[in-house]
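Novice: These notes open a run of structures that come right after.
Every number in this text was worked out from the coordinates using simple rules, so none of it is lab data. None of these values were measured; they are calculated from a predicted model. Cβ atoms are built from the backbone, for glycine too; each structure is taken alone.
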Structure I
Amino acid sequence: MTLSPVFVAAWTPRAMALLRVVTAFLLLQHATAKLLGVPHVALFDGLPLLSLLGFAGMLEIACGLLVAVGWYARPAAFIVSGEMAVAYFVGHASQGHFLSPMLNQGEPAVMFCFVFLLLSVAGPGAWSVSRDST
């Protein structure tokens, strides 16, 4: 099945916007779990704000909101992409199974890293606050 170029041109920005909004929403859940306890994750109970995970939560809230609404989405997505790369290498790959994120529970970090990298290059798509929708 071949899609017409007109269809692809019309729907690609919309699909990018949906990817942006849903991915940012998922990232915001990680941030609120770390900082606000919602949803509750026992690992984050009593998390100090001035810790690596506390700083990650603050970065995720700020950049997640920017990406979600599409305001300065490219730089925010790039920053979070880097944060997720650091999260993978520091928090997951260091546990072993460097090339197998499935075994070190690093799949979410890898997926977030590359989706946010795509958004930083491709742009926020349609329905963004900024004018840069390409």
Structure II
Amino acid sequence: MYDTILLPTDGSEATTDAAAHAFSHAERYDATIHVLSVVELSSGLGTAGRDEEELDRRKREQATAAERLVEENAGEGIDVTVAVEFGNPTQVITEYATEVEADLAVMSTRGRGGAERVIFGSVTEQVIQAGETPVLAVQR
């Protein structure tokens, strides 16, 4: 049913719950998992003119968090790819899902409601609306 599963992570505690579901599905369906971490940039200008040391530091932090998630959840024989990208999380996640032909994205959501949801929005909700990949939203 699933050959390629995408697990976007922001390094938060909520991602831990989503990871358990993603790796469980990968084991059940003998699927490959792509763990994707996005270093968010505050502007659409890309990395030009930005402090390269700061970007490198943030990329290393995200990669370390993603690798830890893999170590804590991956069983024997699960094929895992870890990627760290720069940009707008929604855009990067939807483009990456298309690029790797993901059959499923497993994402965490904090279950915000009311004004908090309007103010902060939800990357998971935006990916559901913008992308073409089915999303399993795991509420924390």
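Novice: When you work out relative contact order in percent (Cα under 8 Å, 6 or more apart) for each of the structures I, II, which one comes out largest?
Specialist: Evaluating relative contact order in percent (Cα under 8 Å, 6 or more apart) on every structure, the highest lands on II.
Novice: Still on this structure, I have one more. helix-only ellipticity at 222 nm (-39500 (n - 2.57) for each DSSP H run of 4 or more, over all residues; to 500) computed as -20500: which structure among I, II?
Specialist: I
Novice: Separate question: To which of I, II does the computed value 1.03 (Cα Rg over 2.2 N^0.38 Å) belong?
Specialist: Value 1.03 for Cα Rg over 2.2 N^0.38 Å corresponds to II out of I, II.
Novice: Taking 3.2 as the value of distance in nm of label points 7 Å out along Cα→Cβ at positions 20 and 60 derived from one of the structures shown (I, II), identify that structure.
Specialist: Traced to structure II.
Novice: Suppose semi-axes √(5λ) of the Cα gyration tensor in Å, for residues 12-67 alone works out to 25, 11, 6; of I, II, which structure was it derived from? It would help to have the intermediate numbers written out before the result.
Specialist: Numbers: I: 25, 11, 6; II: 30, 11, 10.
The structure behind it is I.
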